[in-house]
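In structure tokens below, several structures.
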Structure I
Amino acid sequence: MRPIATTRSTAGLPTGLLAVWWVVVSEIVIFGGLLASYIMHRLAHDAWTAEAAHTNTWIGAFNTFVLLTSSLTAVLAHQAAEQGNGRKAARLLWMTVGGAVTFVTVKAIEWTTEIQAGYTLTSSTFWSFYYTAAGLHALHVIAGAIIMIFVATAAAKNRELHRVELIGIYWHFVDVVWIFLFPLLYIAK
């Protein structure tokens, strides 16, 4: 017997799909406010150009590649789940989790280097925004990876395959946020 949350629908949408879209919309409000305040401060403070020059564009670009690749494996996992192939979907989700782990590991190395160079959360307003925005994003990457582990475990047993799509939607949101953060924090110098 399937739980009621997976069989009910509201407004023509399964409740799980509606719930994940509610989460995404609420996260858009959070990240939107953060990015809007960052852009407004950036435009008002020319000194941020000198501060932003210390971010490592190559590391940011590598992490962009990692997240975009993990988004591809999430799409392929959804495709496999749609075809009823839970084992393949699970393998692809584990590859996506690998991308998340790579992203967070690279981010930790990058932050260690920056902090050792004296660029801390309290160094300047730019670095406060940088660590807040990138840190909030990294927390979302970690949360997505943890949820994906549970979804992959069930998918490997050919259960709850509809959840592959749900975690995929969340994961694509995380990637889109990074697509905004990368140019704002690393390229716009």
Structure II
Amino acid sequence: MKIKDLIIAISGPPGSGKSYCASQLANIYKIPHYSIGKIFRNMAQERNMTIEEFSKLAEKDYTIDIELDKKTIELAKSGGCIIEGRLVSFFLRSSPNLLSFYLTAPFEERVRRIALREGISIEEAEKKTRIREESEKMRYKAIYNIDINDLSVYDFVIDTSKWSKEKIVLLLKSIIDLYLGEND
């Protein structure tokens, strides 16, 4: 298999390092990187809403998530890309060219990263993260009957608190390279 045929899915909770790893891998392999979270944030911004406000709206208006999820499937059709998002692996699991990763870290570490990234207090980051995670968990269960804590759809589950972000990228690259080499 060639990189142009491969769909690399990177999922995980907020603050797990998905975006960093996905963007670095996209640069390494010279393939497109699609962030479903970024698309969601842009949709919120277009409506002059915070992520939390938009998540609350999405709890009542399921068409928001359904639109995002259709876009995920559409983006993956061409292959040769990295798609980063919470439900990517659930929707693309039947694709024969999918290599999926779930990145995670302990809650406290993820909150620390979010606070640092957004320039907010640990307390505010913790509150925002809990609200966001509960909203997503409830919506995905209600819309699709998906339990986002079910990690069985992922090929690899990696705790990103174990190494530096650069080493996590190297680990992911090594796995991808092995996968590509074994499928030639």
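No value in this document is a laboratory result; all are computed from the given coordinates. Not measured: the values here are computed from a predicted model. Cβ atoms are built from the backbone, for glycine too; each structure is taken alone.
Looking at structures I, II, which one was mean count of other Cβ atoms within 10 Å over residues 107-114 calculated from, given that it came out as 14.4?
The correct label is I.
One of I, II was used to calculate FRET efficiency 1/(1 + (r/R0)^6) of positions 139 and 163 (r between Cβ atoms, R0 = 30 Å, to 0.05), giving 0.40; which?
II
Out of I, II, which structure matches -0.54, -1.12, -1.30 when log10 I(q)/I(0) by the Debye sum over Cα atoms at q = 0.16, 0.26, 0.29 Å⁻¹, for residues 35-98 alone is calculated?
II
Comparing structures I, II by relative contact order in percent (Cα under 8 Å, 6 or more apart), which one has the largest value?
Largest value of relative contact order in percent (Cα under 8 Å, 6 or more apart): II.
Determine which structure produced the value 29, 14, 4 for semi-axes √(5λ) of the Cα gyration tensor in Å, for residues 19-58 alone, calculated from the coordinates; the candidates are I, II.
I
For the read-out helix-only ellipticity at 222 nm (-39500 (n - 2.57) for each DSSP H run of 4 or more, over all residues; to 500), a value of -18000 was computed from one structure; give its label from I, II.
Clearly, the read-out refers to II.
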